[in-house]
1. Given structures I, II, III, which gives the highest value for mean count of other Cβ atoms within 10 Å over residues 42-49?
2. Consider the structures I, II, III: one of them gives -0.50, -0.97, -1.16 for log10 I(q)/I(0) by the Debye sum over Cα atoms at q = 0.08, 0.12, 0.14 Å⁻¹ as calculated from the coordinates. Say which.
3. Quick check on the output: 11.6 is mean projected area of the Cα convex hull in nm², for residues 186-281 alone, derived from one of I, II, III. Which one produced it?
Structure I
Amino acid sequence: MPTDSPQRPGIRVTVSGRLPAGQASQALALVQRAADEDGVSPLSEHVMLHLRYGGDARARNVLVWRDGTLAGYGHLDPTDPVEPPSAEMVIDPALRRQGLGLVLGEALAAEAGAAGLRLWSHGELPAASRLAAAAGYTRARALWQMRRSLQTRIGRPQLADGIKVRTFVPGQDEDAWVALNHRAFARHPEQGAWTRADLELREREPWFDPDGFFLAERDSGLTGFHWTKIHGGTPAPAGAGPDQPAAHGHDAIGEVYVVGVDPAERGTGLGRALTLIGLRYLRNRGLAQVMLYVDETNSAAIGLYESLGFTHWDTDVMYSRP
């Protein structure tokens, strides 16, 4: 139901499940304007997929309108069985500093209810920190973005006896991969909850490339994986030599998208070996840099990535309010 703000004439808030196509297109255009202004996307991949494909009907879309024009978009995800709902939000850059961020934040908090709200800020922008403080939120969690050059030395992967590595086969490996992902991330609040539908949504994305999705297996089945991703541009084909430079813009970058290892294989060096295999693949695609995300408190993973040449680049922050 749309609600008008008596304190702010011309301001209206609407809340819905799946958005009509026209409103989703408006929200995506707003997100692009904000990304161009701030240099970082205000929404995670999960929320962008929700906007493009409809997403989970349990999620809530909260929109702020000013004089009939979309001024802000917020996404509320209430699906975590343990933690309060989490949200992401963005205000049109042309309409900032007018109190609309507080309007949108309070609307999201109202939808979250008594459980409280966790609010993500991508890039730890000063304006987002000020807005969070003004609304009574405190820093609760952080994800590091780490990067390294692909033009420096990449070590040779060492696989334990009995391990073979191949690439993902669409239509064949989905169920086995989902089961492995559940085992590998049993304690992870987001990644471990992925379903086959979550995987298949990403298989529909233009960036999906099974040649960059590596699976490790023993006779008993899948034991680990490294799923790589390429952001932006059109990289050179695999095997391109120095006389075939990458046909992408300067913003093209590889990503260590997800690395997972079966608990039974931990301590064998499989995670490191799979990471190196993926880094070599991305370099072979003509990319100059690679990035990844890791929880700020995961000191073991940070230590591994630092030993592979990664350094801290940026931070995504989650704020919470009881």
Structure II
Amino acid sequence: MGHRKHSAPRRGSLAYIPRGRVGDFFPTVHNWPKIKSATPILLGLPAVKVSTIHTITIDDREKTPNFGKPRFNPTSVLAVPDTAVVGLRLYVRENGAERAVGEVYAKSLPKGVEKKSGVDPEKFIEAWKPKLSGLTRVSAILAIIPRDAGLSQKVPIVFEVGVGGGDLAAQFDYAAKVLGKPVKFSEVFKAGGYVDVIGVTKGHGYEGPVTRMGIKRKQHKSRKSVRAVGVIGPWHPAAVMYTVARAGQHGFHQRTETGKRILSISNAKDAPITPNGGFEHFGDLKTDYALVRGSVPGTNRRVVVVRHPIRPHPKAKTAPVQVLEISTRVAGRK
């Protein structure tokens, strides 16, 4: 690049550092929102990315030029089979950090789910009911059977979600009530509402700074290298700053897509949307599904977590969306 003649904005976002591989295909949720609801509810559920299609809806955004007119929406299809509540976990805060003080598992568990405690759930619930004042959080342990969503994996995916709404006693009673029972996606989320989707993005391996950070290629005769950074740092201090675009891992990062709107929640038997020949890299969709406006991190057949929005818009409409058309045609097929 040599000597710059003009100033320019930096190339490559510093919003995600470090850009390393995640340790697992299943995302880790670090924060659960605090929702304003009188009745307790689970704050998130798993889903499996199926494919991307398009839908045409009626634009319900008032005071916009397209209000009341058809709107084209890139749409992600998520398979949302029933999720089993297999456990209950309680937390307290000590020395500035949360610590789990008790957990219990249901008597009957799905095949492949290991019971980590042999405590009787009824005795556990009766023992903890008078001691809820010292707790800070109640969580539910869920399990999704991959084959119910159309995946070939046999081992269930077990993970933890928060319980929100109401007070702590109501959350404890709700978690104890649904322990050992399946929970449907439509019981936690409604069509027209907004959600956050957390997933692991597509992996692209080791890439150079042009692809990874978006820097500009140099002139073909300015240096021996064309797709490398011109200067990685000064003589003093003799160090390479973290802000310099460098080669490294590109993709397979955990990312959170916020403010996604659910267009509809349906069942594949009542409202089939599988195209002829099945969805690419997925196959036939045979379970409940949700249509979410916009993109979702990851490849097809990858498990994501759908969570209540952590930053809800105060004036956002949550009424059901009027869907005019759902595309069931895959690009390249007739």
Structure III
Amino acid sequence: MSAPSPRFPLGPFRPYPDNPILRPRGNSWESANLYNPAAIVEDDQVLLLYRAHAEDIISHVGLARSSDGYHFEREPAPILSPEHPWESRGCEDPRVSKINGTYYLTYTGYDGTTAQLCLATSTDLHDWTKHGPILPTGFDTFAPVDGDHGRTWSKAGVIHPQPIDGLYYLYFGEGAIFYATSPDLLHWTPCPQDQPIHVPTPGTWNERLVEIGAPPVVTDDGLLIFMINGARAGESTRVDYRCGQFAIALNDPTTVIAAMTVPWLRPQTAEELHGLVSNVTFVEGLVWFRDRWLAYYGQSDTTLAVAEYRPDRDDYR
């Protein structure tokens, strides 16, 4: 079944009753925490590229496959691990798009002090070419929120897989959300640091920061629908992360024209209220699979969950 034409906002989504669907295991590289997955459909399977680490909190990216979208088999070894100085403390928070047979994986390279948006490419999800940080030194996605302190900090990037007027668009950012353009998917020119396309809203669920979530869904009426994450200070914890959406018109790909004023997902379960970073639901993967939308998210930086939306079911409306 092909996806019916989506509309903004996409949903409503319901958390899967048997969450979490993946947990840390064993004494290996994924023994302490497992969360924040990218998602893609290949050969009638859902593939998750997820972040995990041991007690050292040095993140790697693992690969898991599922024939139903809920029960996954993991590969024993990570597919992406730290190798270079800019990622010495972790390869974090992957997002993935497939374009002309190549997988473009954005992730955060963290060195213990600085977070930088990095890019890796592959044709088989196992052998990766790392292209390093893709934004200029000194670009700080928190600058519009906290002020420009001259540091380098960039996270969270999703690539729209179809070019618009000859250019590819990358939407990125933690703190505020920005865009960048590229003619070749490897070399990216960001918009000015003082001109983000989406910023936190005072007095709301995303008053502390906004962050891009999953790659966009294209609608028949010319919109790109994005999953996003937002945070405010928690009542009993330092943060409260929830999930929202915004939309951009294809004929004006640098302007947000609609945004949800309430989140579609928030921390509710024990896994979402307690963990490495408590009080967190954090979406990074979204796919259409058979007859439903599946949104994959991290729970308190500790476990991995899914929520579903079935357009053919009246009880999902």
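Here, each number is a calculation from the coordinates, and none is a lab measurement. No experiment lies behind these values; they were computed from the predicted model shown. Cβ atoms are built from the backbone, for glycine too; each structure is taken alone.
1. That would be structure II.
2. Here the read-out was taken from II.
3. II
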